[in-house]
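K.L.:
What follows is a group of structures, each given as structure tokens.
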Structure I
Amino acid sequence: MPSNVLRAAVAGAGVVAALATGPLASADTASTGSPTLSNAALATASTAPCEAGGVTAADNALAHQLSPTLNGPRLGPSVNGYQVSCARVIIETVQGRGFTNSRAAVIAVTTAITESNLQNLTQALDHDSLGLFQQRASWGTVEQRENPTFATNSFLNHMVNLPPQYPRWDVDPDIGDVCQHVQISADQAAYDPEVHDATALVNALWNNTSTSPQPLQVLAATSNGGLFHTIRNTDGTWAGAFGDVEAQISKLDVVAVDAARTGGDTQIVAVTRDGRLFHTARLANGSWLPWGDVLAVTGAGFKVADVGVTSVNNELNVVVSDTDGNVWHAIRHTTEDWTAFGNIKVEAGDYIGKAVKVSAAAVKSPNGAISDLHVAVVNDAGKIWHTARKSEDGTWLPFGDVETQAGPLAPVADIAIAGTGVDLQLVAVTTDGKIWHTGRKSDGTWLPFGDVIAATGTPLSGAATIDAAGEPNGDLHVVIGTADGKIWHTARKTDGTWLGIGDVESQTSNPGAIVNLTAA
């Protein structure tokens, strides 16, 4: 392990152990299980949703459409919307890792069909195997193996790291052989009969999955240090009242928060009033991870002022400003390891002044193959600076003054950036309570700042804090906190038009006076 990588307390050991044994090769005995559990046993097993939103009408419709064409011994014509939803989460995770070759998804879905009939099994039917891929205890905790995003990432980690003498996932013609060498099962012939159905599912979902809007996860920090969560559905309705996050895990004194999607999970990083930094996640099944102390696991000694997070190629990238005005960056890998924080000013130029606010976003490279990390900073003079880290080699662009290219603004109080494909979107709140938008094109040029309140046609005053989230289809969601502690929402469509600003609390509930918020 490189010297700058520090292992998270719980997750790493299971994944590392898993590199030596497949899901059906017990860490405790020499015996191996079989992927050929009977369909009858699988039909009555306990399962969990593959994502919090559950089965959609589109999932049911696709199952009905594909049913006559499927012929495998597992799915065949009995395929249902729940199984489609699980395949969709696997494919989203594969795409989030930056795979542009859908063959990786076919291999993963073939394996999940064979092992679990595309069900997120919470009941151990074969030894201690659980989840979509029937992964053994050596692959992680119960919670990790029952988390479809974690389980898929674990499978992919094994697949791409097979020894040279084993089949290569991207070129070997025998998909079942690749599945077997990852899984190390007792019945290597069980995978090939499912390749046809897996291919049909991937072909149907691959392009739709990458451009389908996702439910918007919204979190709000309140003046008393609380943290609350709700969801905006893809049809524009809200899922219900704000839920108390800390009542489900444990209490912190939160003053700032940011979130990002990794596959079906929502990763959340929060700053406390005393400058500490904590991580949790709302998993695809709606459950929450306990808080983890990020500064402790990364060995950082500074106090945090603000945080911005994003998912870059399905890994959580965390950017923070500290109380001395520095800007730091760390990565939480799919194996749940953390890198140490590195000082961005050292890499991108120490001439931006004292950093106060930060935001992070993933933007597709011009060829769309991978995403790069973009970072925006507001300094103590209220000016906006931008840099980016290239995924190919980890190098940083020099900080650039955004307002020299997009137009001058009044001093900026808060900022948010989000990726929409190959473009970067930026929204800012100025100290006079106004909201502004600009965009950075793939060629590095910036659009002029536009007045968001004027564009929405909604009279809103007193904007104080802001966040944004980009959708795969190019839409931009914006959540706004006003000085009176209320929370609002709007969206910029791909044609440049804006929705009217809506009162979120009138459609959900009043969690208290908002001081910071995030959307993912």
Structure II
Amino acid sequence: MILYSSHRMEGEFVEGQLMTSLSHDLLFVIFMEKSDWKHIEKLKEDVRDALLISNGDETLRTLEELELIDALQRLGIDYLFKNEIERVLDGAFQNKANSVLDNDLHYKSLYFQLLRQHGYEVSHDIFSVFKDERGNFKEGVCLDVKGMLSLYEASHFGFEGEETMYKAMAFTTKNLKLIDDDDNDDGNIEQRLKEEVSHALELPLHWRMPRLDVRWHIDVHNIKYMAKYPSLLELAKLDFNMVQAIHQKELAHMSRWWENLGLSKKLSFARDRLVESFLWCVGLAYEPQLEFCRTYLTKIGNLIFIIDDIYDIYGSIDELELFTSAVERWEINAIEVLPDYMKICFLVLYNTVNEMVYTTLKEQGYSARQHLNKAWENFCRSMLVEAKWSKKNYMPTLEEYLANAWISSSTPLVHVHAFFASKQKITVEALDCLNSESDLVYYSSIIFRLCNDLATSSAEQERGDVPSAIQCYMCETNATEKVAREKIRDIIKETWRKMNKSASDTPFSPSFVNIIENHARNAHCFYQHGDGISVQDHVGKKRVQALLVKPIV
């Protein structure tokens, strides 16, 4: 029998954080008998057979295989079949010509989406058959709702300057909104498909936090997968619960670490966001083998929250300059000139980062000290710039704001730590890219910052914080807030296109590229309905419950 963790997270969701007290004697490790392991292996074999054993019409087989890969990804178990997925996609890419499915919009869109997603060079010209002589999509495409939904999702994998994908996004968005209209009672469109349309319009698949979307697909659309892939759905449920149990164990460990550290009690003015920080790291890398990455980045995330509050709220300019100088020097005696509250913060930061340096040196034979120290130095400098802007009531231009804000967002800092914490292969090319402020990291940072600004701008203005991108654009162009927000959303879309292109040509491994992109996806998720980090709300509590507390039954 498979036993899952049946513990309860005791405590309350206070100020955005689920205060936890997890007992040591609760069941976190899944006990499984040999028969249970054999059953799971049998389910895996069923999926492998479906992927790799060719039966019947080879043309239709290609579509079925792509749909199965799409299902594996949406159900969160694609990491179990990486080699098999690569073989299928290699075959699909090599056999480009497929006249039978040439006019199948769903197939063409899914082909484009999956191959672009996995780094293959696929031309947007494959959609020319669906366009008229003026280069616009034919109105008849609207009759194929499934195909149009697939094209909508595929359009978000377009590159900057690909006019076809711009038109595809505009065309499908317009027509899918008509289908999503509550007054549309077209009996020819099944309810499940309408729900998928609504879900996609809320946020496209490419922009969603993968782990949270996995839960949605299993909970809401399990019937879709049960009919066609019963073994797949059963495996997905088992895997979700097993991985959730691993995350629960990690969170319990992090709770004890944070409690023993006592930093939140010493610095009572700062945000205490352990659960949110851990949940963010689950969004970055949920796979079981990346436990060290999650736990280490949770520590870094908590320190970022506290240091951010020191710069934004508590510290004077003189004190902040001293703290920035101490981080630049990175010497233990640098704390002598700091006020007491900064001394303890610097010591925790110093010890935590040096622990990472030691681990990397021990396990990979490389000292990451220079890279990690430089990242913290850049972050603190950018925070100091914003603190001075706020103190002087200075309003930067949007360009000036973003030139600093992408660093103060903490995204580059997180990515440098994630590179070493996820134990990436250390190459000269990857390190050069990491040190030279890579485009990929920059685009992820911009998306994070702008999503954050859209959600928190009004509240931060009331507190007198540094202006957001919205206020900068309004002041610079005399635009209304509505126009400014639309402008920021357009920049986010265009930045995704740039990041798509950058991801296709990078020395970073696919696993690290995924972490970088997931950081941007997390931003869409956590800031979709407001400030999902600093503000307590029902949506945030449901998110914690779905991913860290409630198993799938």
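K.L.:
3.6 is what came out when distance in nm of label points 7 Å out along Cα→Cβ at positions 398 and 430 was calculated for one structure; which of I, II is it? List each step's numbers first, then the result.
P.N.:
Working: I: 2.8; II: 3.6.
That value comes from structure II.
K.L.:
Comparing structures I, II by distance in nm of label points 7 Å out along Cα→Cβ at positions 62 and 278, which one has the largest value? Before the final figure, lay out each step's value.
P.N.:
On the way: I: 3.6; II: 4.7.
Looking at the calculated values, the largest one is II.
K.L.:
To continue, here is another question. Compute mean count of other Cβ atoms within 10 Å over residues 110-117 for each of I, II and report the one that scores greatest.
P.N.:
Details: I: 29.4; II: 22.8.
Answer by largest value of mean count of other Cβ atoms within 10 Å over residues 110-117: I.
K.L.:
OK, next. Where does the value 5.6 come from, among I, II, when distance in nm of label points 7 Å out along Cα→Cβ at positions 126 and 510 is the thing being computed? Spell out each step's value before the answer.
P.N.:
On the way: I: 5.6; II: 1.5.
Working through the options, I get structure I.
K.L.:
I, II: which one has distance in nm of label points 7 Å out along Cα→Cβ at positions 174 and 358, as calculated, at 4.9? Can you show the working numbers first?
P.N.:
Details: I: 4.9; II: 6.2.
Computing distance in nm of label points 7 Å out along Cα→Cβ at positions 174 and 358 on every structure in I, II gives 4.9 only for I.
K.L.:
Additional query: Taking Kirkwood radius over Cα pairs in Å from the coordinates of each of I, II, which one would give 23.5? Display every interim value, and only then the final one.
P.N.:
Working: I: 23.5; II: 25.1.
It traces back to I.
K.L.:
A value of -21500 was computed for helix-only ellipticity at 222 nm (-39500 (n - 2.57) for each DSSP H run of 4 or more, over all residues; to 500); which of I, II is the source structure? Let's see the in-between values first.
P.N.:
Working: I: -6500; II: -21500.
This figure was derived from II.
K.L.:
Of structures I, II, which gives 17 when relative contact order in percent (Cα under 8 Å, 6 or more apart) is computed from the coordinates?
P.N.:
On the way: I: 12; II: 17.
It traces back to II.
The numbers here are math on the coordinates, done by the rules we state, and not lab data. Note that the structure is a prediction, hence the values are computed from the model and not measured. Cβ atoms are built from the backbone, for glycine too; each structure is taken alone.
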